Structure P
Amino acid sequence: MSRPLRIEYPGAYYHVMNRGLTGQRAFVSEVDYGGFLALIEDAWRRWDIRVFSYCLMNTHYHLGLQTPHGNLQRVMRHIDGVYTQRFNRAHKRDGPLFRGRYKAILIDADEYLAAVVRYIHLNPVDAKKAYDPGDYPWSSHHCYLRPGKAPRWLALQEVLSGYDTPRDFHEFVLSGNKEKLLEFYSSKRRSPILADEGFIFRVKRGRPSISREHVRYETKILKPSVSSVIKAVADIYQVSEEALFQGRRGKRNEARQVVMYLMRELCGSTLGEVAEIFSLGSYGSVGGACSVIEKRAQWDRTLRRRLEQLREIVCFTIIQKKT
């Protein structure tokens with residue numbers, strides 16, 4: 001069987017989904033659900049994705065997102081791969097968790113974004129997991145009803161801008177999916193593109209419509225420089241910048257590890273690029289340092305707060321420079 005078609009370009013919108021292997025549960029505990037959402041946030045930080053909606057069911061998930069840099073495969077390889085590793089560790093199992101590669105439907109956002117978000121939010125209702133979509137805890141619908149409490153990585157405004165109030169959007173969702181959309185999703189030979197013929201033609205000709213992106217590229221936060229991350233870490237840890245480059249075998253240097261971690265997360269630096277900056281012979285050391293910080297942050301509240309403080313400092317500096 002051939003693999004599903006992957007259409008990637010900067011600014012593309014997708015409905016992404018995957019299902020547990022042989023119908024098995026992909027989410028068992030609240031830790032599983034929360035861990036998956038944390039990975040979405042991680043991908044948001046690393047690759048500037050914009051997430052419009054999500055719904056995590058016990059056997060599968062749905063995501064509505066946009067990739068400004070045209071890197072869907074990289075993003076989803078990270079989310080699915082890291083989640084599977086953590087799930088297997090937590091539940092003492094091995095092997096694949098999902099039924100092969102994720103499915104991704106390219107969306108003409110001008111015509112279908114709100115409808116796809118509605119379809120995603122109605123999954124728990126259709127599965128009789130909730131009477132009202134706002135009552136299901138592992139979907140983004142309750143965030144749309146209370147935008148002030150939504151996580152910062154969830155992009156609500158593009159959809160909500162089409163409605164006078166969040167309640168109006170709620171009524172739109174409650175009105176149900178249109179028959180044409182249900183036919184599209186139920187088709188056994190479903191197209192990888194949800195759009196009209198004009199959009200599909202432009203995609204096939206290599207000229208997809210990205211009119212929405214003109215505004216997006218003007219407003220998205222730029223990636224910080226490596227030097228700004230180094231300076232912020234040195235200030236927070238009250239050490240010289242030179243000390244961050246001095247690694248000693250057998251002695252942990254948390255500040256040095258944090259710099260490497262944030263260079264990967266905030267600056268988008270590759271392992272090789274970080275290794276070169278720190279004059280390391282192998283990028284394996286960088287990967288190890290990043291892994292240490294990522295794991296420690298899961299239980300070390302002090303480190304977690306420090307990382308959050310550093311992110312705010314660096315991002316605030318970027319905004320100041322831009323304005």
Structure Q
Amino acid sequence: MRDVTVLVTVKNARNTIKKCVDSLLREGYKKKEIWIVDGGSDDGTYEILKEYEKAGKIKLFRVEGSAPVSLNWALKRIRTKYVAMTDADCVVEKNWISELKKAFDEEGVIAAAGYCGTPKELKGLSKVIGEELEWRFKNFPKYISRAPTMNLMFLTKFGKKVMFDEELDRAFETDFGYRLTKYGKMKYVPEAKVYHYHRATWTSFFKQQIGYGAYAVLVYCKHKEKARGDHISRGGMISEPFLLLFSLVGLPVDHVFLLPLLALHLLYLKRYVKVKPSSPAHFLLFSYLRSLAWLIALPLGVLKLIRSRIVKNA
């Protein structure tokens with residue numbers, strides 16, 4: 001009898017969806033079913049998935065709307081004991097599910113999350129993004145408060161209690177993790193590995209970070225105690241857009257504002273020494289671009305927050 005549902009949501013991932021599904025089919029755990037929920041792809045992704053469905057290899061559904069809408073639709077219908085999640089731009093290792101399941105042998109554990117690495121063939125920006133993320137994953141503690149949906153497993157009954165916040169188009173997994181771990185522990189299992197294909201262009205990365213930063217404002221207004229940072233978003237990272245702002249606004253007025261610019265570069269240098277990226281130039285531009293994206297995202301997030309509260313109070 002199957003006890004794990006692998007759940008993937010997708011929209012327009014033509015370049016990676018076949019790699020993702022093939023890795024899930026190669027994954028060695030026998031008592032699993034694979035559910036893929038398409039959110040309205042128009043780039044050929046859905047047609048690729050239909051071929052897998054016709055062969056009886058996956059269960060395919062189409063649910064228009066954001067990822068949280070698709071996830072909640074699926075969660076309401078899943079009947080297995082566990083839900084294992086990955087993303088459409090990821091591939092999983094053959095022992096992925098078995099390694100995650102070991103965490104549940106420990107009393108009080110209701111969720112588990114694994115390591116997210118970077119495919120060896122990636123270069124340039126994609127590789128540097130991956131190297132920085134790998135550094136963070138390598139420093140996770142034994143128990144964590146949240147994890148990305150690219151490598152997450154939880155007891156279905158608790159997932160149904162929490163559900164995903166459909167108001168959040170981005171950063172929804174952050175909010176989900178914080179609320180989920182109020183019911184029990186989430187254990188980090190570095191042996192459970194997936195590999196993530198990161199953004200390949202500067203434009204797509206910049207847009208992604210603006211979107212994430214804007215919705216993060218809503219998340220941290222819900223979870224004020226987490227605003228200083230956690231095992232993923234370190235405290236220094238949160239200060240970077242403010243240091244950039246002080247530098248941009250103040251430098252034309254007074255050279256004393258070289259100090260926040262110096263502090264910003266010291267944070268970049270500290271991270272560079274720890275990450276040891278393959279391309280220093282890509283790493284520096286990546287750091288600048290992320291700080292600028294978050295700076296732009298802050299007022300956008302405040303506007304979203306105000307709009308949300310107006311709607312709720314109407």
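No value in this document is a laboratory result; all are computed from the given coordinates. Treat the numbers as computed from the prediction; the structure is a model and nothing was measured. Cβ atoms are built from the backbone, for glycine too; each structure is taken alone.
Here are the numbers:
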| quantity | calculated |
| --- | --- |
| At a computed 0.45 (FRET efficiency 1/(1 + (r/R0)^6) of positions 44 and 284 (r between Cβ atoms, R0 = 35 Å, to 0.05)), which of P, Q | Q |
| At a computed 15.6 (mean count of other Cβ atoms within 10 Å over residues 116-123), which of P, Q | Q |
| Structure responsible for 15.0, with mean count of other Cβ atoms within 10 Å over residues 124-131 calculated and labels P, Q on offer | P |
| Top of P, Q by FRET efficiency 1/(1 + (r/R0)^6) of positions 92 and 132 (r between Cβ atoms, R0 = 41 Å, to 0.05), largest first | Q |
| Winner on distance in nm of label points 7 Å out along Cα→Cβ at positions 76 and 156 once structures P, Q are ranked, highest first | P |
| Answer label among P, Q for the case where Kirkwood radius over Cα pairs in Å, calculated from the coordinates, equals 21.5 | P |
| Structure with the greatest value (metric mean count of other Cβ atoms within 10 Å over residues 236-243, set P, Q) | Q |
